[in-house]
1. To which of I, II does the computed value 0.90 (FRET efficiency 1/(1 + (r/R0)^6) of positions 33 and 129 (r between Cβ atoms, R0 = 41 Å, to 0.05)) belong?
2. Starting from the value 23: which structure in I, II was relative contact order in percent (Cα under 8 Å, 6 or more apart) calculated from?
3. Of the structures labelled I, II, which one yields -5000 when helix-only ellipticity at 222 nm (-39500 (n - 2.57) for each DSSP H run of 4 or more, over all residues; to 500) is computed from its coordinates?
4. I, II: which one has mean projected area of the Cα convex hull in nm², as calculated, at 9.2?
5. I have 13.1 for Kirkwood radius over Cα pairs in Å, for residues 57-104 alone, calculated from one of the structures I, II. Which structure is it?
6. Rank structures I, II by mean count of other Cβ atoms within 10 Å over residues 113-120 and report only the one at the top, that is, the highest.
Structure I
């Protein structure tokens, strides 16, 4: 079911740990909004920016992704099309940089689930990242409290989407 076009386009960030359901939620939300869907992970991989240095991928790599996706996002917003960003967003600087760059109304949703739930979901995917990666990303995302938190454990995709949609214009 597609929603009616918003009077003013906006951007949405769907963030959270590995295995929480970000991509499933973000893709379905983008479809319902008639929005541009942007996968931060895909842009990172396509541009060789997904290299871990120390414990995590450096924040500078995420800022570079923001700069790479900005023209496409700005064009969509200028054309009245909302934009949905999907990623871990475990640095506050990454979030604030994106929101300062892609101007206009924005909404940030942090999807949450216990680590054991995220590990179990990761284990069911075609590309499994493993318990160590899931734990590291869960920890990194949990350090940054940003946006509206939505628990996904024990909920259907539809339940989570309805919670998000209820908070959008």
Structure II
């Protein structure tokens, strides 16, 4: 067996040592960013609000833009129509959107609902006074939900040809681990 030529044979070079140190520092920086984000609430539920107005109808939606499994969320629709409402109001929502939620229900209660495979139609009685209907969805993200959803919410008018959107909004909820 040959004896080593030097006592530093087999040790890592300066270049390899610098690369390893850079990787450690990078990992610690990433860890610090995640801890700071968690402490500031950036990894919790972030709510967004979108509004659309068409033909005298205004639709506003507050929804979880970013959420995590197990956390309560806000999903609130406001429908405004100058002069108020005389007929029931129907909201059309992408039905797959609600798959990520555990629900306690809608407030006010839905007077009727139906689904055509990809859209859930929720009909509400008109409010007793005023020109705004507010619908709250009391829910939290299911603990097993890992993937967000794209969705559309619309106020629709039912005609003989089918539902016609009066005003609509597209939105996305992103779920983080």
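Values in this text are rule-based calculations from the coordinates and carry no lab data. Just so it is clear, the structure is predicted and the values come from calculations on it, not from any experiment. Cβ atoms are built from the backbone, for glycine too; each structure is taken alone.
1. I
2. On the way: I: 34; II: 23.
Computing relative contact order in percent (Cα under 8 Å, 6 or more apart) on every structure in I, II gives 23 only for II.
3. Only one of I, II returns -5000 for helix-only ellipticity at 222 nm (-39500 (n - 2.57) for each DSSP H run of 4 or more, over all residues; to 500), namely II.
4. On the way: I: 9.2; II: 17.9.
Structure of origin is I.
5. Working through the options, I get structure II.
6. I
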